[in-house]
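What follows is calculated from the coordinates using simple rules that are stated; it is not laboratory data. Note that this is a predicted model, so its numbers are computed, not measured. Cβ atoms are built from the backbone, for glycine too; each structure is taken alone.
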Structure 1
Amino acid sequence: MDDTTRTEIEAAAFRALVDHLRERTDVQNIDLMNLAGFCRNCLSKWYRAAAEERGEAIDYEQAREIVYGMPYGEWKAQYQREATAEQKAAFAASHPEHSS
């Protein structure tokens, strides 16, 4: 497989992942972090970093809007729920660097 084809396939897979995450608003970021070790915000940070590596100026909020499909504040107001005690405990156990 040549590099151009590989890049096109990777881009298509990324778009499919973003579309899937946009549709699955029931899946909270803490669920993603607990199960996969990354979330929509991580994906936004990776997108921003990749853009900057290529000389494209994009801020974190712009990257979030690309991933979430809307401004983050709007997504949060519509879809984000308070994390349960169990979710918080699982996060603390799997990410001790974020615990106080």
Structure 2
Amino acid sequence: MGGDSLQKKRKVPLRMCLGCREMKPKKELIRVVKNQEGEVSIDFKGKKPGRGAYICDHVECFRKAHKGKQFERAFSQAIDAEIYQQLEQELEKERE
């Protein structure tokens, strides 16, 4: 019957990259998360609790998002320069 074909077609969740502003499948993006204490970190597995924002795995997208203060908008708080440096270093390590 027709019900089988509906189960096979799964809707792929899309998220917008804060840097390039393109909609991409969630699994292709890196999640940056703010937890309840207001700490911002990279969530490579996508399982940490908290408010998430997404960027491509390109350092250029991260820099664009940083320059345009997209993380501040997404998390409704100011983010220290140290945190940006840590995030950028983590991204560069992951790409190696």
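Using the calculated result -21500 for helix-only ellipticity at 222 nm (-39500 (n - 2.57) for each DSSP H run of 4 or more, over all residues; to 500), pick out the matching structure from 1, 2.
1
Could you figure out which one of 1, 2 the value -0.58, -0.71, -0.86, -1.13 for log10 I(q)/I(0) by the Debye sum over Cα atoms at q = 0.15, 0.17, 0.19, 0.22 Å⁻¹ was computed from?
Structure 2 accounts for this read-out.
Ranked by Rg/Rh (Cα atoms, Kirkwood Rh), for residues 38-77 alone, which of 1, 2 sits at the highest value?
Top value of Rg/Rh (Cα atoms, Kirkwood Rh), for residues 38-77 alone goes to structure 1.
Between 1, 2, which one scores greatest on mean count of other Cβ atoms within 10 Å over residues 14-21?
2
If distance in nm of label points 7 Å out along Cα→Cβ at positions 30 and 62 is calculated from each of 1, 2, which structure is the one that comes out at 0.4?
Considering all the candidates, the number was obtained from 2.
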